[in-house]
Structure 1
Amino acid sequence: MPQPCILVIDDEPAVFESLEALLAAEGYNLQFARNGSEGVSLATSLFPDVILLDLMMPGMDGFEVCHLLRSQDRLAEVPILMITAFDDREMKLKGLNAGADDFLSKPIDRLELRARLRTIIRLDRYRKLNLERARLESALKALETSHGKLQQAYDETIYGWSRAMDLRDRETEGHSQRVTEMSLELAQEMGVDEAAQVNIRRGSLLHDMGKLGIPDAILHKPDVLTPEEWEIMKKHPTYAYEMLKDIEYLRPAIEIPYCHHEKWNGTGYPRGLKGDEIPQSARIFMIADVWDAIISNRPYRPARSKEYALHYIKSQVGLHLDPEVVQVFLRLFGSI
């Protein structure tokens with residue numbers, strides 16, 4: 001911790017010598033100014049911890065110096081002790097009005113001076129710590145606000161991409177939003193933490209991002225795809241991964257676009273992951289995706305009933321779908 005700096009403003013050299021002798025063993029950094037003008041200049045450059053200010057000086061007296069010091073924002077809170085040979089109530093009131101914090105009487109008592117300085121410096125350090133804490137809290141709050149706005153901008157961008165993908169395929173318009181809401185309900189029921197839920201939301205909205213790389217003739221084909229067309233369609237999870245992997249804030253959300261067509265028994269694509277090798281977020285999402293796909297119109301078939309969808313989901317336990325996630329799904333939505 002640096003030595004406390006004490007600035008003495010007094011026109012009498014004997015006072016300097018006396019204070020230096022009194023405080024030599026206290027570890028203070030003592031600085032001296034011989035008049036008010038020099039004192040204001042030194043105070044501005046040094047920003048001392050305490051100012052000892054003589055009241056009666058030729059030219060600029062202690063009252064004027066005090067006014068000038070208090071007029072500067074940087075010095076407005078520096079403790080000022082006025083040194084005076086007078087014990088006059090009016091003079092002290094005038095000094096307090098000028099901005100003085102306390103008074104020392106001449107001749108200066110050594111023990112009183114040391115005690116006053118220790119107390120004032122301790123209180124001033126406490127004040128500075130509180131100010132610094134308030135500044136840091138304000139900066140943190142501003143940072144949190146800025147972070148919140150940035151996150152909002154991220155999410156609005158993702159939602160815009162999701163809308164653009166849905167609008168490209170009128171048959172599945174609204175699909176991304178529906179599966180996102182259902183995936184989040186499942187995640188919450190399974191105790192997934194909030195940070196992971198953010199990534200589930202983002203990944204769900206962007207799950208079909210890779211279809212931007214699929215030709216319209218295949219994507220909108222009103223019939224079953226040929227084996228060759230199906231191989232092209234199966235590339236969309238990989239396309240999504242390639243599109244998103246270099247976007248840092250979306251990396252934790254890539255699991256869903258990349259893995260939502262894997263299957264519990266390892267027969268899915270693009271990597272043939274099996275069981276717990278499939279990220280939990282993708283295992284949660286895929287049941288919402290299957291559900292919505294069955295009960296929605298598609299170019300190659302009309303929507304099926306919810307009863308049919310429930311029967312199909314039950315039939316896929318341990319094959320396509322994670323048994324644990326299916327249990328949670330049925331608990332939440334089994335009576336739809």
Structure 2
Amino acid sequence: MSDILAVVDHRRGELRDVSYELISAGRGLADATGGDLHLAVISGTVERFAEKLDREGVDAIYTVDYGEEFNHGVYTQVTTQLYDKLAPQYVLTANSVNGIEYAPAVATELDLPIVTDAIDLEADDKTLTVTREIYGGKVETTVELEGPAICTIRTAEWPGGEGTGTADIEAFEATIDEDALGSSVRGFEEVGGGDVDIADADVLVSVGRGIDDEENLELIEDLADALGATISASRPVVDSGWLPKNRQVGQSGTVVTPDVYIAVGISGAVQHVAGMKGSDTIVAINTDPNAPIMDIADYAIQDDLFAVVPALIEEFQ
């Protein structure tokens with residue numbers, strides 16, 4: 001039997017979607033190795049988070065009530081101490097800004113191998129096979145590990161945990177060496193149009209190079225207003241300076257999983273698709289029937305966006 005430890009991810013008082021995906025990924029490994037799935041909730045409103053995370057497949061949840069937000073040193077120390085207590089076979093974290101900051105430090109502290117940005121995990125009683133993407137998502141490759149290891153998982157690659165669980169929730173008495181922390185969180189400062197977090201949007205209208213000119217964004221804004229949606233973009237629009245970086249969807253931007261994703265004039269390069277393929281419903285508007293986005297769309301409209309978008313605005317208004 002080999003247990004799994006998954007360290008959940010939260011920011012500014014809310015659990016990130018990947019926290020629930022860690023339950024699915026961790027449960028799959030636990031079933032394959034015959035072990036239990038343990039979750040670690042570090043900092044923030046840990047009791048509230050634990051109640052939300054108590055879902056099917058979770059065997060135990062350990063909470064550490066220390067600070068409100070992520071701190072590299074705290075997460076490194078707590079995760080290391082939990083590893084010493086539980087001796088799990090595998091440690092999972094999110095491949096998020098936070099996860100990729102402290103996971104390598106934990107791996108170094110524990111002298112364990114680490115594989116980042118996993119999109120699939122398979123295990124038996126001896127080997128963990130991790131699937132990753134390379135060359136901008138054009139090629140999938142696998143890494144085989146024997147023995148304990150740490151993995152960070154990409155968001156939107158696993159379903160969220162479901163149902164109601166009966167996990168044991170326990171406050172873990174971690175020993176925090178404050179002299180070794182080296183940093184503290186004093187607050188957040190939004191930059192580059194940070195008033196919008198596209199990762200939290202239920203409906204996204206995403207625009208690509210097909211709009212031709214910055215002035216045509218007004219048409220997209222009218223569609224977003226009619227739908228009560230948020231505007232996002234592919235990389236060429238951001239690189240052109242027409243929208244800020246925080247609106248970019250894709251591997252080098254933000255991974256999003258809205259209820260509805262409307263791709264307007266987006267070809268669907270692999271880097272972009274990697275950031276939105278987890279959307280519940282995908283609508284693509286493109287003149288090119290062979291555009292990659294059309295292959296993954298639930299509804300593909302082959303037509304000029306300057307004809308389709310005004311018709312949609314009229315319909316929804």
Structure 3
Amino acid sequence: MRNNKSDHDECIAPLKCVIDIDTLSAPPADQFDLYRSWNANLGDVTLLREKFSSFRARQQIWRLGSLALMALDYRGTGYRRRWSNKKNPLFDHWILSVPLTKPANGGPSICGKLHWHCLAAAYEAEFEDDGALALLLPRDFALSQPADLAIRPEMSALIVDYLQLLHRSLPNRMERDAQHIAVATTTLLAACLAPSRDHLVEAEAPINGVIMARAKKLIAVQLAKRDLTPETLCRDLNISRTRLYRIFESSGGIATYIRRQRLLRTKEILSDNRDRRCISLIAEEWGFMDPSTYSRTFRREFGMTPKEAREAGWLRINRGRRFPQGMLPRA
């Protein structure tokens with residue numbers, strides 16, 4: 001019988017990746033066969049082009065209560081493949097998967113169309129992506145749903161965003177979070193697959209988490225724009241002002257969040273000794289039109305003036321150099 005200390009240690013332990021396998025463990029000529037073996041009890045993979053001299057792939061799986069999240073990363077290029085479900089698979093789980101493509105410029109992965117199918121049903125598809133995220137759900141999650149269920153586009157986009165958000169959050173999760181994540185995930189999926197007032201109310205927290213992530217991404221892209229306001233965010237996110245304010249309430253409000261992000265951006269620029277523009281011009285670039293107001297707001301946020309932040313940043317960059325008295329870099 002396990003003691004209380006063991007239970008406690010397990011609860012506070014980081015969430016483990018229960019499976020983490022890479023074809024690099026095999027010689028190049030055997031890598032594709034190793035990859036095929038990973039899920040041989042569920043289906044079969046066929047290369048639709050000539051066999052490559054190597055096949056780089058990594059598969060990770062996290063167990064989240066009765067669910068599992070799988071991340072696949074194909075580290076080569078041009079691996080066009082066909083997947084076919086087995087007639088009598090070992091499991092009969094549902095799978096929600098989204099293919100990921102890495103842009104040539106090295107930016108964030110681009111998500112493809114969400115796929116929904118059951119391992120126990122006939123299914124075949126072709127892919128040429130750079131990776132995928134897949135959520136495995138027990139068969140009884142949606143027993144009455146058809147295998148070729150059509151998910152409404154807006155709900156499909158919500159699920160895709162949620163899967164990405166969930167995957168990014170896993171390194172910071174604990175084992176004790178797994179069951180809570182499973183509940184939040186199934187609640188959100190129920191609201192997306194069978195929208196109803198009750199389902200949407202139950203899924204409010206995870207849905208708001210996705211909306212906040214979308215909002216933060218929009219803010220990061222549009223941060224320097226003068227017309228970035230709560231009103232434009234509401235329009236772009238297709239939500240009410242009341243909901244936007246409620247979502248950002250824990251951050252002090254949406255206006256406070258935007259102002260803080262702009263202050264952080266100016267602080268970062270001020271610390272760069274390659275940018276020697278005057279402080280007022282940098283402040284104006286990020287929406288602070290009055291230098292006195294900017295200086296007071298900056299000091300209230302960071303406990304120092306913009307000039308002091310610039311001097312501290314430059315000294316940190318040039319900590320290997322010594323400046324004679326009175327010869328500090330000029331602000």
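Each of 1, 2, 3 could give helix-only ellipticity at 222 nm (-39500 (n - 2.57) for each DSSP H run of 4 or more, over all residues; to 500), but the derived value -8000 comes from 2.
If semi-axes √(5λ) of the Cα gyration tensor in Å is calculated from each of 1, 2, 3, which structure is the one that comes out at 45, 27, 21? Structure of origin is 3.
Throughout, read-outs are computed from the coordinates displayed, never taken from laboratory work. Being a predicted model, the structure only gives us computed values, none of them experimental.
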